[in-house]
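Chemist: So, here come the structures, one by one.
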Structure P
Amino acid sequence: MAATVFGIIAIKGGVGKTTAVANLGAVLANDFNKRVAVVDANFSAPNLGLHLGLVSPKNTLHDVLNNKVHMFQAIYSHYYDNLHVIPASWGKKLTKIDPGKLRSKIQSIKKFYDVILIDSSPVLNEELLSAMIASDELITITTPDYPTLNATIYAIREARRKRTPITGLIINRVRNKKFELSLDDIEEVAEVPVLAVLPDDTTVLESLSQTTPTTMYTPFTEVSMEYRKLAACLIGEDFNDPRISHNLKKLFIKPQKHYINREVKKGEVRLKKLE
């Protein structure tokens, strides 16, 4: 079965889009033993390779799209054999951005992977359009504030115009302060189910300084566990949180909306696999 391609999108920089791609890729490969490729389709300001310790790759997605090398020549293995990185390059430019070309190149490798994750440009341009067209499903990412949510809603509208299914929404850097927008408010305005709520955690920046995904650097923190639960629902598999404190809370606290949304998504994925 060919890979499902998830595009992680936002049209506001600094919301944690690249971090989400790196962490989801690492979790899917390491915890769920999936064959995963992560693709840096942020052609103007690529950083995905740096997040995963890939500093100066010889061949990049720029070379592929400029028809200088084959897609397989721009694939690099990460620490885990089944996690591959297709980086872009700061020092190279595309002769022309053809929004449909990225899709064609990714189609050529889909049968070799279970999941492909695309890190998109944070600007509403042909780069973002390329990621949207190349994706089977889209995941939008936002932070709980009005300016970012406004940009997120615009990205969602554009995705719907392109008729690419929007799987769900990630709310990042949540501090649980009164001034933040609530999960329910965000979901109501965006009209997209929230699948993950990621707490603001300084270990994310600390792990970035070590070019290691947070999920591998501090695997038992809340943010790392939330990535694992999100990854599980995207592939229709179960994940049992090993933390005793979390399991005790489940006995006394009503499940939050994003927990329920994940179960719904998980069920949908399982039904597709049976079809």
Structure Q
Amino acid sequence: MRFGISFPQVEIGTDPAVIRDFAQAVEGLGYAHLTCIDHVLGAARPDPNVPWSKHYTRERMFHEPFVTLGFLAAVTKTLELAPAVMILPQRQTALVAKQAAEVDVLSGGRLRFGVGLGWNAVEYEAMGQNFRTRARRIREQAELLRLLWTQELVTCDGTFDKIHEAGLNPLPVQRPIPLWFGAFDERAVERAAQLSDGWFLNPRMRPTNEGGELIGRFRQWIRDAGRDPARVGIDATIHYGEGDEDRWAEELAHWRAFGVTHVTFRTMDAGLPGVTAHIDAFRRFKEISGA
């Protein structure tokens, strides 16, 4: 099992030195990866039909993942960098492929690229994409990304993307870059089983029997697709704000029992007073993880 942390987007601030020191401190503690939430535009008011939209208004600050991870690639040496997740269908596929390849090059092959459908129609509209076709589009995008990351020249005559004998230069270090899916409902989880190199669980999923059953279905869907479950990772989240060391250790034991390959510790929105407090929390979790 590999352990990482979630970049505290809304609380880290805008001082580059603080962001650098934060990432280096996390790396110094021995964490394997850093995940980063994606959010482009914040609406003026929450969507009454989406309970969690109150966390994604204009009042909340979010750093852009590709630029942030490019910066972190220069100030870290071993930390795996993972958007978790980038809302892929609201973006141009070829541009995403180029940006991801560049982060992978600059980090020396340390990108784990998490993608998902998203829920925010406001962002899709602002970025000129169709919110209603996002599930169909992400299937096509996943295939095209892998082609662009592995072939010098690509031709694609898809429903959403068309390329004629063109390619990226430079290609990424990893060919292809690991492509992970964030998925919440069962249709999305089954899609992840068919297409992804790994699954970011709903970060609010707890390691209950229900969670274990969904992981079991995920692995069966992998087999149904003719794939090997042992080659597809699973990343679960443990929240600082939902317990003390005993609760963290209990959840961690359950995730181990379910065969989860990665655990991400999240301190965002826990009410911690500053960056030092976040780092102290990561230190405490590292101690109980036994890693």
Structure R
Amino acid sequence: MTIKTSEIFYSLQGEGQFAGIPSIFIRTFGCNFNCSGFGMPQGELSQERMAVDPKKYSKFEDLPLVATGCDSYGSWDPRFKHLSQDLEIDEIVEQVLKLLPESRFMQSNGNDVHLIITGGEPLLGWQKQYSALLKTLSLLGLKNLTFETNGTQALDTDLKKYLKEAPFKTTFSVSPKLKTSGHAFSEAIKPDVVKEYAETGNVFFKFVVSGEKEIIEVNQAVAAYQAAGIHSKVYLMPVGGLPQEYLLNKHIVSELCSQFGFYFSPRLQVELWGNEHGT
């Protein structure tokens, strides 16, 4: 039983409701979106990642960062599939154990390390393996799990049942893609899917934006989720995978949050470490 994994690392959660909390990240391979519109003029798609020659790299962490398009392209672009490992559950647990302070999630100071399963899209192809992985990790004192998802993938029946009964709290950090990502509203906004998440755990929304032009679409998406009975916190997060672009948009987005009453989400991994792999 394996999970194709791009990287496993220990860092601070950089985004959303739990920003600043020490966390173990498991980044899986594969996604149903490519988000090539991020950071591009309306209607244009980034080709920046296509300039990266996969033959020049033997390790995921050596891939260059990009200023436009998806900043985690190496975790889903098939050209870089060879940089991800098919890891057995025991191998993943062993790596997590080595990374955890005190070799456990619950620390002696009373704080707990969170577990983040991200991607790519972590709910795309590996759901049947998660219960076995999480059962083992719960023995290490796991109290908080977050799936970072685009909100389009229905939950596997067995995983949903397990999460409802699990000894830890599950959160779905849902980052729905707006048209600026390069994907249509109809393929990105799936209220029935996210309603299933809300029936299973906590949900919050995190929209990547660059300016006021996206606010109308954010409101339309939020209205669609609310019509399905989902009333969750909504964060706006600045677009930008590199510090220059992120800092340019940070103040614009913070002003939009104040103006329209949304929560602001930083990207601490960009501010603190320049969005290097493993952060």
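Just so you know, all these numbers are worked out from the coordinates, no wet-lab data involved. Computed from a predicted structure; not experimentally measured. Cβ atoms are built from the backbone, for glycine too; each structure is taken alone.
Chemist: Match the computed value 2.8 of distance in nm of label points 7 Å out along Cα→Cβ at positions 200 and 232 to one of the structures P, Q, R, and report its label.
Modeler: Among P, Q, R, the structure yielding 2.8 for distance in nm of label points 7 Å out along Cα→Cβ at positions 200 and 232 is P.
Chemist: If Rg and Dmax of the Cα atoms in Å computes to 17.9, 51, which of P, Q, R did it come from?
Modeler: Details: P: 17.7, 59; Q: 18.5, 56; R: 17.9, 51.
Here the read-out was taken from R.
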